[in-house]
1. Compare mean count of other Cβ atoms within 10 Å over residues 116-123 across structures I, II, III and report the one with the greatest value.
2. Tell me which of I, II, III gives 1.00 when you compute FRET efficiency 1/(1 + (r/R0)^6) of positions 36 and 436 (r between Cβ atoms, R0 = 30 Å, to 0.05).
3. When helix-only ellipticity at 222 nm (-39500 (n - 2.57) for each DSSP H run of 4 or more, over all residues; to 500) is calculated, the result is -16500; to which of the structures I, II, III does this value belong?
Structure I
Amino acid sequence: MEKLIKKIVGCSKGYEVYGVGGFARDLYLKRRHADIDLAVGKDAQKFAKNTASALAAKLVVLDDLNKVYRIILKDKSIVSNIDISLFDGKNIEEDLKNRDFTVNAAAFNIAYFKDYKRNMIFADKRCLADLKNKTLNTVSKAAFKKDPLRMLRAFRFMAETGFKITPETLKQIKSNAKLIKQAAPERIKNEFFRILSVPNSCGVLKIMDKSGLLTALFCEITKMKKALKKYYYHPGGLFQHSFEAMEAAENILNDLKKYFPDNFNELEEHFSDKEKYSENVTGANLLKFAALFHDNAKPETAKKEGNKMRFFGHELLGAEKIEEIMKTLKAGKKETAVIKFLIENHMRPSTLTKNNIVTDKAALKFFRDAGENTPDLLLLSMSDWHSYKRLKVFSPNELKNQEKSVRRLISMYYKVKNTKPLPKITNGNIIMKRFKLKPGPWLKDLLEAVTQAQQEGKISTGKEALKLISSKLSSVKKKYKLT
């Protein structure tokens with residue numbers, strides 16, 4: 001860290017440069033810091049360019065209007081990024097008074113890094129007390145009006161640091177919650193998924209819900225809360241069920257070794273992969289998000305039949321609705337496609353395991369259809385079932401059997417996944433030439449039939465594959481209306 005700071009100081013000649021915000025806070029509390037936050041008195045972009053060049057690092061513009069820049073370091077062993085902003089005010093004292101929370105309203109001149117504690121300055125006398133007490137208070141009553149995203153950041157700080165939001169700050173959030181939609185969607189997405197990344201995210205979301213911020217973020221949650229409670233098993237209705245499904249997902253993810261003793265290493269790797277999706281999204285927090293919204297279309301699809309309420313098609317409509325939510329959040333294409341698939345298919349594992357008898361043939365087809373989403377879909381289903389544990393809707397044996405089936409499917413999935421791929425005994429070109437077919441979706445059906453037969457050990461040669469295709473051809477032609 002000292003070598004890195006020395007290089008930054010080397011670029012700061014002629015500039016006022018301060019370590020600020022979370023960087024100053026974490027240094028003061030002797031906590032590990034992921035990023036360095038700097039504020040400069042002039043020419044923030046020029047200073048950022050010079051520093052990025054000296055560090056042989058990449059520079060990106062975070063907010064050109066407010067002069068905020070990010071240096072992305074190649075060697076992330078010390079910190080990942082250096083964020084540089086222009087003073088929000090005439091000097092550092094004014095900048096601190098314009099910051100979000102008192103615990104972040106601290107700064108020190110970067111030139112005095114070795115003796116930062118003695119050179120620390122604060123916005124006011126509350127800052128030091130709140131740092132010691134680990135409480136979140138706004139610097140000013142206008143803090144949330146100036147930047148509504150700060151309300152969500154309060155809960156993210158709470159989630160990541162364990163700090164407590166004071167009653168007064170919660171009251172301010174409740175009064176300003178409706179302003180949250182003014183914040184940039186991608187910033188909302190990043191903050192919300194960072195909250196979902198901590199092991200006790202559900203505890204944080206409960207407080208967020210009480211403040212009114214959760215419903216201000218997602219109108220679908222308001223609809224869940226308004227859904228007639230008497231038609232749901234949970235006393236609190238659909239929202240309680242959805243929230244408890246998310247809690248169940250979190251509990252399972254926090255204790256994968258308990259639920260999947262034979263495959264927990266593979267599952268941990270699968271759900272913690274940070275390169276698979278866009279910034280701050282992992283398989284784990286995406287699963288929690290899917291659990292919260294898996295029944296989001298039930299209010300629109302509710303139809304009473306006798307004394308029961310039915311929700312036909314809620315999976316399909318729910319998938320469409322979650323796609324719109326993800327688009328609104330400016331989420332990445334891959335995570336959007338995955339969560340849409342999970343919600344559209346969240347009932348399928350229960351159908352597959354309802355009799356506690358899953359044939360190898362049915363399991364293999366399920367794996368082919370779900371692909372890499374198999375673990376996510378199975379854990380979503382398990383979370384859905386677990387949400388009913390306290391209500392005793394299902395007998396202990398039913399829950400035990402469902403868990404057993406999911407565990408067996410997970411084990412089978414990784415066994416198949418880790419097995420050497422089957423040899424390719426035919427392809428689309430051969431099929432088109434042999435049966436005089438044009439390119440189209442029918443080829444996928446025919447190739448899947450070959451793969452299925454191979455996996456079941458029914459065929460092993462190209463000749464046998466063509467014979468199988470010949471037997472399937474009439475039904476495929478009928479399906480696609482081919483002449």
Structure II
Amino acid sequence: MRAGDRRTIVLLAAVTAFAAALRLVAIDAKGFWGDEISTVFLLHRPYGDMLDHVARLESTPPLYYSLAWLWAKLFGTTEAGLRSLSALVGAGTVPLAYGAAQELVSRRGALYAATLAAASPVLVWYSDEARAYMLLVFLGAGALWCFARTLKSSSRLALALWAAASSLAVLTHYFAVFLAIPEATVLLRRCAVRREAIAAVATVGAACAAIFPLALRQASYGHAAWIAHSSLIGRLASLPGDLVTGFDAGPPLPVGLAAITAIAVAGTLAVRRAVGADRSGAAVAGRLVAGAVALPVALALVGVDYISARNSLAVTVPLLIAVGAGYAAGSRTGRIAMAGVVALSIGIVIAGAGQPKFHSEDWRSAAEDLGRSSHRRAVVATPGQAGRKPLEYYLGAARLGWTRSVRVVEVDIVVMPPQGESRVARRELIRLLRLRLPGFRRARTHLERNFAVLAYSAPRPEPVSQAMLDERVRRGAATVVVGPRRAASTDVVHAGA
């Protein structure tokens with residue numbers, strides 16, 4: 001082995017170890033947020049029942065849940081145990097990104113791309129989340145490597161592996177098809193083994209056809225319809241910031257400007273200074289990114305709109321390859337720009353390590369503040385429905401049936417910031433501090449930056465109803481009636497009890 005090869009292996013191993021450290025050091029610093037709790041509840045079901053619930057309750061195919069179901073049997077469903085699957089594939093994405101970049105661009109460009117992937121705030125973010133997104137990126141990066149290898153050598157093995165990785169990616173997340181389509185188009189045009197290329201593309205097409213009925217069924221429930229309620233232009237404008245500097249990294253305008261600047265500098269260097277593989281490889285990666293973004297945009301324009309940063313996460317690796325190739329071509333300027341982006345990325349990761357998910361999703365701390373109770377109580381989470389499952393999970397209590405009214409000795413109101421905000425809304429908190437509940441008195445008030453708990457108690461069980469709590473706390477607030485874990489499954493609260 002040549003000295004240069006040994007040095008490259010050592011550097012790549014160091015970058016991969018660094019990526020693993022970034023993903024593991026704070027893996028359980030944040031509590032589960034609502035979507036992760038949905039994963040936890042699914043994994044506690046028998047396998048067949050879980051698959052049925054994925055079809056009815058989720059908006060992605062079942063591959064991640066199948067792997068996570070097995071993973072949970074070995075490592076449990078704690079934050080560290082369950083998220084470690086995403087952290088593992090997140091760290092594994094780094095050598096895959098290097099392998100893909102090495103086939104497309106120079107060795108230096110490949111090391112730059114791997115380093116950018118290791119420090120990427122958005123990839124670190126989703127490596128610490130018990131959802132399907134990081135597995136999508138991992139399989140997409142593997143497919144990209146095989147795609148690039150096929151272009152370079154017309155390897156039949158690489159082509160078969162591309163078909164396998166792309167099919168698995170599609171079985172993980174529907175948006176994987178938007179990266180597979182541009183790759184398939186290039187392979188059909190440029191691959192020397194044309195018959196094998198047609199068979200490989202047909203294999204991926206068969207995987208898409210197999211899950212199409214599931215996609216239609218899940219879409220019929222409208223679980224992801226909320227995405228189209230926001231401005232498409234606004235989501236597209238924020239996409240560079242989300243994919244380069246990290247989801248929820250800061251105010252949208254500065255983050256977006258920083259991301260666009262980083263991409264513009266890399267693009268300028270690639271066009272003006274890159275030669276040979278760096279220029280052509282960056283162009284291929286850039287075209288894949290453009291195609292993978294343009295296809296869902298075209299669908300959105302005809303009413304099928306599911307564009308978001310997390311759904312588009314598979315384009316991150318080819319985007320970082322294009323950026324890394326540009327920096328590699330820029331010599332001193334490129335090195336300075338590269339160092340600046342990596343330093344900024346690490347700073348964003350460190351700054352966000354102790355923050356709850358989306359700043360507002362700190363259900364674990366709220367539940368710890370509430371503590372365990374030997375009494376039946378109603379816990380109200382506001383705003384929205386996102387708090388019901390996390391509170392059930394973290395309170396470690398038995399959920400009791402809810403009909404029209406129940407008698408409880410305690411009502412706890414948990415106030416969270418609106419998603420994406422770092423503080424509880426002052427106006428909302430002032431309104432709730434004036435709240436009076438018939439038969440109850442305020443026993444305790446605990447105010448934190450990102451949550452507040454207002455605890456009411458009564459000397460004897462008092463009746464409360466969903467309608468009354470909705471009217472007095474907030475319309476559509478999430479309410480769960482819980483009791484001590486030792487409560488029997490027959491301890492169901494009936495109307496008027």
Structure III
Amino acid sequence: MKVLEKNPYTECDFGDKRLTKRAVSISERLFVKYGQPLSQIFGSASDLKRGYEFFSNPKTTFDKLTSPHFKQTAQQISGIPVVLAVGDTSFLDYRKILQKRDDYGPTGNGGNGLILHSCLALDPDFGQPLGLLWEKLWHREKKQKPPLNEEPEQKKQRLREKRKAQRKKAFEEKESYRWVEAFEKLSKLFNPLKRKEKELLTRIIHVFDREGDIAEVFALISNNKNTGVVVRASHNRCLEEENSHLWEYVISQEVKCIKEIELPQTKKRTARTAKLEIRFCPISIKPPYRLKNESNFSIYAVYAREINVPDDCEPVEWMLLTTESVLTHLDALTILRWYTYRWRVEEYHKILKSGCKAENYRLNGESMTSLLGFLTVIAAQLLRMTYLHRTSPHLPATEVLTRTQMDVLIASSPPKQKKEITSFTIDWAIRAIARLGGYLEHRKNSAIGIQVLWRGWLELENLCQGWLLRSKLNY
């Protein structure tokens with residue numbers, strides 16, 4: 001895979017230049033063999049040993065490994081008027097590593113592993129992924145086993161005290177703090193890129209699902225004019241009007257427009273076209289008691305509900321809250337479109353797990369976090385490549401390919417297709433790579449999937465290594 005800018009790992013600050021040099025070397029190996037066993041990635045026993053030593057070094061943390069990529073992304077998007085920062089959380093399950101369970105934590109449903117919260121930058125017009133802006137990786141503390149022979153009344157008391165202690169916990173110590181932390185981290189990230197008149201070059205709009213519907217988000221946004229949010233509502237909040245609540249008030253508004261959208265396939269539904277009726281209006285939300293010193297949050301609501309739902313399908317219903325002005329139906333459709341781009345971060349997590357096989361490696365917890373410092377960046381680049389083909393197919397292939405990669409793709413193309421090549425565009429490049437991953441030409445009217453692309457990239461890199469080796473032998 002081509003690294004579009006200079007290798008971000010050259011900017012890693014471990015306090016030891018040898019570790020930085022090793023990080024660059026490991027990143028180059030992983031970029032051409034991601035998802036494969038570490039023994040194949042490193043090749044020799046000595047390199048494998050040094051790789052394990054790097055991953056287990058307390059200096060090579062996940063934050064230090066990923067920070068240069070975040071800065072590089074911020075520099076690349078600086079100057080774009082509006083950028084979406086799509087946030088989502090994913091669970092990395094390592095329950096099969098029984099001998100190393102103590103290095104991980106519970107993830108629900110018997111899972112055992114790490115929790116990754118990602119903030120992905122997107123172009124607001126087409127949803128083109130631009131890179132990662134921030135990620136947080138952690139694991140939960142293991143639950144204490146209940147006392148033996150615990151009586152039902154004792155269990156109730158123990159759980160009551162546990163809930164009480166949880167409520168008293170400082171907000172910064174709770175997992176939900178990550179939604180507010182994303183604002184703070186991005187603000188620090190863009191601070192060096194401010195104009196002289198103290199204004200950001202780029203306005204960041206955070207896009208969250210229902211987990212991000214917490215009052216602290218709106219409280220923070222109200223004090224920051226360079227940042228906005230679009231979040232799917234989870235709570236039927238109290239409004240300023242007496243005895244008025246969010247859902248009842250917004251649903252009572254008249255339908256302003258109807259819009260068709262494409263719903264992707266998920267575990268719970270097949271892909272389909274959904275017809276949505278749209279309502280929108282300004283609202284004023286009362287802050288919860290814990291934020292009693294805050295004034296009401298004056299924002300907008302966009303409500304989309306599916307009509308003419310196919311049999312055996314659950315209707316789509318989205319209540320979106322946003323700090324952005326929604327005065328016309330075009331404004332409402334923009335907010336709706338931005339929310340649908342949230343699926344990009346779910347695809348990113350899918351690439352990380354299925355393409356980079358982040359859950360397949362057998363490392364202890366600390367070493368695994370260091371390895372993820374490389375795999376997350378690779379997954380983000382794979383996602384970017386996939387959508388470049390969909391959003392900018394006519395750009396030159398040199399945007400994503402090196403000279404060697406282009407030579408290999410041209411040489412590996414069937415004779416008939418070589419004659420048909422008129423220009424070397426991203427469309428040509430991605431289709432050629434997809435063929436290496438098993439894409440069938442008679443399905444050329446269908447979208448190229450992520451899976452055939454990540455298989456194709458690996459095959460391309462194997463061919464490039466053989467190409468370079470042959471060139472050396474001929475020399």
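No value in this document is a laboratory result; all are computed from the given coordinates. All values reported here derive from a predicted model rather than from experimental measurement. Cβ atoms are built from the backbone, for glycine too; each structure is taken alone.
1. Answer by largest value of mean count of other Cβ atoms within 10 Å over residues 116-123: II.
2. III
3. Going label by label, the one that fits is I.
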